[in-house]
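Quick note: the coordinates plus some simple rules give every number you see, no bench work behind them. All figures in this text were calculated on a predicted structure; none of them were measured in a lab. Cβ atoms are built from the backbone, for glycine too; each structure is taken alone.
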Structure 1
Amino acid sequence: MTETTLPAAAAGTWQLGSIPVNRLGFGAMRLGGSLDPNQSADPGRAVAVLRRAIELGVNHIDTAAFYFGSGWRANELIKTALAPYGDELVLTTKVGPARDASGQFLPFARPDELRGQVEQNLRELGRDHLDVVNLRIGTGLDRGTGSLAELRAAGLIRELGISNVGVEHLAEAQAIAPVVCVQNQYGLSARREDDELLRICGEQGVAFVPFFAVASGQSDAGERVAEVARRHRISDAQVRLAWTLAQGRHVLAIPGTSDVGHLEQNVAAAAVELSEEDLAALETR
């Protein structure tokens, strides 16, 4: 099987600035499972998921140093499973927030603290550079983007993105440094106020990368999703992922899981083609 026929390549590719990726990727947030100290993680299971993702053609993995739980850290699991990394693998991370051992989010980093967060990701992943770093808003956008732009100039970062933003933030960030992606919570029935931001990203050639695309907004579209799923004989999650990818060639999907079977289903959604009738039915409100 050639690279172009691998399942994750079925939805095509997009350029994150200078870096090509398959539009169906993988989000590492759920790799280890629970934060509950009474529920120990299974590193072997996480490693198996990551290696299977690569076998299926996934070449874009989204991670962060604050993705961790009891006995596991996403970055370290990625390093264990995939290092030495292939040249085609793109690792995207985000900086700004942090978490304490209980999982509680801490105040956003000051711009002068962002270098330390970048270096933490580099250490944990075992890399000398990060492919894409998203600045999650909370840190002052102008100073934070400027700090990351300096690290980009120093060769520690290849490309920059922003996360948890509005239309106005994209324009502000673009005035400071090139932005290759926007990562926001978004789904069929969640945060549809970002429809306009998604459209503007497409006009500017900026990738729009929804997180929680499957988990977001389960209730009000549930029956419509179930009907389309029955028609195609696929899962509800695959319908939601296919809808996400249908929103534009610049839209990427990064579903996460700690289960190989769910991973295979998610990746298979790259090949699902929803008809205009399907899309219209899903949008009915």
Structure 2
Amino acid sequence: MTKTIFLLLAAAFAMSTFAYCKKNEDNAIGTPRTYVLVHGAWQAPYVWDAVRTDLLNKGHKVIVVELPGHGSDKTPPQTLSLDVYRDKVTEAIATVNEKVILVGHSMGGMVITAVAEKIPSKISQLVYIGAFLPASGQALADLAPTDPDSKLGASLIPSSDHLTLDVKADSLTWLFINDGTPAVKQQVIDNYRAEPAIPFSNKVTLTDVAFGSVKKVYIKTLQDIVISPALQDNMIAAAHITTVLTVNTSHSPFLSQPHEVSKLLLSIAK
């Protein structure tokens, strides 16, 4: 009887220990990191909502930057430039003591590139998600015409003063979130604003000692018709990026497959 009781207690202890270890394994995140998320053109901070929640739930810190002239920000388009965007992100990073993982999507890739040139010591990694990745001396307007597979150009409508660019209403969700749910597509429509045009023509100046010193990761969007996989490959090769991950999505993976994006961002932090 004593032996039986001992075996039962041992088994119960083993199961309890396993459950405890499994729970802690599921919750383990290692060192908490700070992610700074930068949206792209024709979008705003709302696109990161699901990813932000995932990262916070894992114990990390998240800063979502609203670029001037986007979302609820009413900065006049004639006052905007890539440097203005850069400084907005730089100010956000200045509030953090540790190095950050800086993530940029689409046009946001231009922004995080400029930020890395200015404050490389504050960035542990740059993460490009279906993003423009310029070489020194290039602007977004230099890269976009090199992408014959992009479907965006034919849908652009410049304003009469050339200060903003619209996307044809019937092309918006097809271009940016063709693989999203009806609710997500409606969210993109509801939050749509014309895009400030001036920053598209602003070139970056990059150096090996600054931008070149920061570790970079590229997440390719394999079904992208805004920035095609072919152009993504060209930019990756030009920047000599060796860590390349993929999501099988359209241009906005944080809306169509947010949890997959979160998993990739979490894996990058390890």
Structure 3
Amino acid sequence: MTVMTTEPRRRPPAPPTPGPVAAQPRQRALRHALVLARRNLIKTMRTPEQLVDVTLQPVIFLLLFVYIFGGAIGGGSQHDYLEFLLPGMLGQSIAMGSIALGQNLNADIEKGVFDRFRALPITRSAPLVGAVLADVVRYLLLCVILLGFGYLIGFRIATDPLSLVAALGLSIAFALCFCWISVWVGMVARTPGTVQGIMFMLVLPLSFGSNTFVRVSTMPGWLQAPVKVNPISHLVAAVRGLMLGGPVASDLVWTLGWMAALLALFVPLALRAYNRRA
């Protein structure tokens, strides 16, 4: 009698567990960008003088305008002008704070830092995205210092803490979109000094040609039209509404629209200029 034995069926080998190399492209790109953002933050902490534009500069501007021009512009009440000015200073200071990003990127290219990045197995856009993500800390520091110093000299929120958080979040989100202009200029300009000059020519008219320092109704009629479509004007109006009370919806929609337009236009331009130069 023959005994027949059957071998157990062999199970197919389990698919290999996906590791870092097999991760999704977007996840890899984000991881690389975060690593380079950490590199930029370490660099900033070792050279803290790079934070002057988001620490001392906003405070100096606030003091100058409140105590030198505040009495004349605010109709004799410096406190009333402080309440009007400080939310506007968030938009103006954030626009000014984006200038350093383009300068630093341009300097890194000139020093050959991006040549080293190109030799690494990282996504092509990671150095630019990482630099932008690192700027979140700079913008957050700017908001905290400006608001904290404003409280010391008499500014008070007239709404609630949730509205304050929304105002700060909107300001930082706008800054992350606006800074792509500086990234693009940093990629196309030849020297860091050129980046600073170009960005000042852009930021100063946008800042002073807005509702940051004075009410739009006090301006000449021919100037009011461009001021009303200025992206910084809509950001400032939305932040004022969130901090002091008042209508917010229309300016918030305009601000979000400008943010989307800035990303749609300047992110591709910056990446294309980066690919050509680096």
Original post:
Which one of 1, 2, 3 has Cα extents along the principal axes in Å, for residues 85-228 alone, as calculated from the coordinates, equal to 50, 37, 35?
Top reply: 1
Original post:
With distance in nm of label points 7 Å out along Cα→Cβ at positions 149 and 205 computed per structure, which member of 1, 2, 3 shows the largest figure?
Top reply: 2
**OP:** Please state which of the structures 1, 2, 3 yields 24.5, 116 when Rg and Dmax of the Cα atoms in Å is computed from it.
**Re:** 3
Original post:
Any idea which of 1, 2, 3 comes out highest on Rg/Rh (Cα atoms, Kirkwood Rh), for residues 45-92 alone?
Top reply: 3
